[in-house]
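Asker: Structures given as C-alpha cells follow.
Derivation of every value follows stated rules applied to the coordinates shown; laboratory data play no part. Keep in mind the model is a prediction, meaning the values are calculated, not measured. Cβ atoms are built from the backbone, for glycine too; each structure is taken alone.
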Structure P
Amino acid sequence: MITSIQGLLTAATPLHAIIELNGFGYEVNVPVTTAERLPAPGVNVKLHTHVIYREDAQTLYGFAVPEERDFFRLMIENVTGVGPKMALTIMSKLSLPSLEGAIRAGDIATLAKCPGIGKKTAERLVVELKTKVGGYSAASASTTSDAEGAAPAPNAHRDAVSALIALGFKAADADQAIRRSALALGGAASTEALIKKALGG
C-alpha cells in the first residue's frame, strides 16, 4: 500500500493536488483542511496517503499528517454509509481536533452541519467512532512542507474554537477562523494568540 507520496507540487485546488514524482504526475484528492496548508506550486511536499483500488479506478487520497489519514480510514471502514467522498467532505469542513472533540462530546448538531451529512449520519459517526478517536498527536502535527508553519496543538485549537463559539460563532466558522490564525501564527501559538488573530487582532 502507498502510505505517503513526496514530490514537486505542480498544481493545487481546494480538493486536489498534483504531485510530480519520477516523471509521473499523481492526482491526489485532499480535504480543504490539507489544501489550505499546501505551499505554492513549485515546492516539494509530502502527503500521507490512502489508496482505494476499484476495477475501474485507483484513487489516491492525501493528508497533511498521518493522524488525518488514519481518521479518514476510520470513517470509511467503520461508519455505515460513509464512503471516501463523504469522509473527505467531513474533513474539509472541520479540522481533526474539532471533529474528534465533536464525536467525543456527542455533538450531533455540529457534525450534521457538514455538507451532505444528515442527523442520522452524524449519529452514526458518534456511535461508531466515539471509542476510537483521540489519537491526534501534537508532536506530529506538522505541515506538508518545510516552508509552512506547524499546525496548532490540539488543545490550543479546541480551546480557541470553544472560545469563539462562546462568543457567538458557529462551530464550523470558528474552526475555520482558528485554522487561518494557526497558518498565520505558526504551531507555537497559544490559545489566546489564536483567538486574538481570529478576531482581527
Structure Q
Amino acid sequence: MIIRYLISAVLGYLLGSISFAILITKGFLKKDVRTMGSGNAGATNVARVFGFGIGAATFVGDVLKTVVSMKIGEYLGGETGMVLAAAGCFIGHSWPIYYHFKGGKGVSVGAAIGFMLDVRLFIALVIIFFIVALSTKIVSLASITVAAAFPVILLLLGGKSLEVIVLGFFLGATVIYLHRSNIKRLLKGEEPKFKAKSARNTSNKDYGGKR
C-alpha cells in the first residue's frame, strides 16, 4: 500500500507541474507570463495581463489537473492516496519540475482541492473570495483570506479525517507563504488593485516591473 501512496504523491506532483499559465501564454501567445505583470505563473496574473478569457482557460486547466490527480490518488490509495495526490499536485503547481521550480501561488489548485474535499467548503471559500475581492478590488487579499479560512472551515464542517485537516492547514499556510511579497505590499499600501487587460496591453506598469 505504501507504494500506492508514493505513486499517488509522485503522479500528483508531475501532473501539478504542468503549468497551463506557461503553456498557454508561451505556447500559443508566444509571450512568457513569468516576465510580465507580477511575474507569477498563475491564472490571476494571466487574466491581469492577457484578459479574463485567457485567465479562465488557465484556471480550468489548473482545476482539471487537480481533479485528475486526486481521482488517480483515490483509485490507488483511497482517501489517503487522494490527499497525497492533492498535496503533490499543489506542490508541483507551486514548484514545477518542468519550469525550474518557478510556478503559481496555488490558489486555483487549492480551490479545486476544496471542491473535491467538500462542496460546502468550496462554496464557502468562493463566497469569501468574492466578498473580499469585490469590496477591495485586491485579489491577493482575497486569496490570503481564503487561505486562512480553508482549514478553519474544514474544522467547522466536522467529520473530516486527520489527514484531510492536516492537508487543509498545509494548503492554507503555504498559500499565505507564497503571497509573502503581496503581504509586504499590502502592509505598505502598495498592492495594486486588480484590472484585467486585453492581450494588446501587456505592460508591467501596475507592478513597476516584475517583482
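Asker: Work out which structure the value 17 belongs to, where relative contact order in percent (Cα under 8 Å, 6 or more apart) was derived from one of P, Q.
Answerer: Considering all the candidates, the number was obtained from P.
Asker: Out of P, Q, choose the structure whose coordinates give mean count of other Cβ atoms within 10 Å over residues 158-165 equal to 21.1 when calculated.
Answerer: Structure P accounts for this read-out.
Asker: For which of P, Q does distance in nm of label points 7 Å out along Cα→Cβ at positions 62 and 86, calculated from the coordinates, equal 1.7?
Answerer: It traces back to Q.
Asker: Related question: helix-only ellipticity at 222 nm (-39500 (n - 2.57) for each DSSP H run of 4 or more, over all residues; to 500) was computed and gave -23500; which structure, P, Q, did it come from?
Answerer: Q
Asker: Let me ask you something else. Identify the structure, out of P, Q, from whose coordinates FRET efficiency 1/(1 + (r/R0)^6) of positions 22 and 166 (r between Cβ atoms, R0 = 35 Å, to 0.05) was calculated to give 0.70.
Answerer: The value was obtained from structure Q.
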